[in-house]
Structure I
Amino acid sequence: MRVGLGYDVHRLVVGRKLVLGGETITFEKGLLGHSDADVLTHAVCDALLGAAGLGDIGQHFPDTDPAYKDICSLELLDRTGRMLRQRKLAIVNLDVTVFAQAPKLAPFGGAICRDRINIKATTTEGLGMIGAGDGIAAMCVTLLREVA
């Protein structure tokens, strides 16, 4: 068994769509980044890569590479999954927390959650950049197992 922890944070800005877990969320701001800036998916990728001993998302999908400009983060997750399969690793479970003052994410959780994937959301009670509504963060812990 292998454990990984992933974390990501992006600034909220006007003029971008808000994407979390591959789902577009209706909100007046979106996350700023080189890709679609999906903090939830980025945290998952980092957790999976870390558990597999493969470094981090920036090593595999650098924000300096034009190939990843505006890429859907689910594509990055798909590529991460291929790396895990090559190492004969399978996901036991993922547990993700999204930190956001707004929008309220509970209505969207069902669209994102899958078997062996638990996603929850919390605020920072008005504290810090997230509490001020300037950004959204996500943290993920995962457990992988070796497969034959």
Structure II
Amino acid sequence: MSIKYRRKQSQREKRLVMTMFLGLAIMVILCVSLFAAFFGTEYVIDKSLEDPDVLLNVAVVGDDIIVTIYEGRRVDELLTLSVEIEGVTLPHSIASKPAPDNGSGEVLFVGACAGITGTRDVAVRGTFSNGRSLLLKLYTVKFT
């Protein structure tokens, strides 16, 4: 019969093991963080360079709002445009217009700003062929 015994670890050996374990844990955390930062940054850059659904510009001229549609990856699917002005209820005949047939062009909302004063947010929403409605542009305008 043999008796096995363990040699007791000294304080120095325990500190060395704990230091190695802590160093290994820090290296693993650092590698995971660098990996996540690299791929997270790449994802954000790819998303920002991706074509928007619809690229447009909003202009207020007198009492009218002119929305100019330039391009976008879903511009062919756009059916209608609607304008919403913060704190104002517009009639459906003024607030909603069909999109241009060729995708790009101008849409004129006649009399949409009549009698409005102060600083307001103007939102342009688009309805697509799949029935989905998206906010395409949010624009802050100071009406006088």
When FRET efficiency 1/(1 + (r/R0)^6) of positions 33 and 57 (r between Cβ atoms, R0 = 35 Å, to 0.05) is computed for each of I, II, the largest belongs to: I
Computed 33 for relative contact order in percent (Cα under 8 Å, 6 or more apart) - originating structure among I, II: I
Source structure (of I, II) for helix-only ellipticity at 222 nm (-39500 (n - 2.57) for each DSSP H run of 4 or more, over all residues; to 500), computed value -10500: II
Per Kirkwood radius over Cα pairs in Å, the highest-valued of structures I, II: II
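Given 0.55 as the derived value for FRET efficiency 1/(1 + (r/R0)^6) of positions 81 and 121 (r between Cβ atoms, R0 = 25 Å, to 0.05), which of the supplied structures I, II does it correspond to?
On the way: I: 0.55; II: 0.95.
Comparing all candidates, it corresponds to I.
Throughout, read-outs are computed from the coordinates displayed, never taken from laboratory work. Just so it is clear, the model here is predicted, and its values are computed rather than measured. Cβ atoms are built from the backbone, for glycine too; each structure is taken alone.
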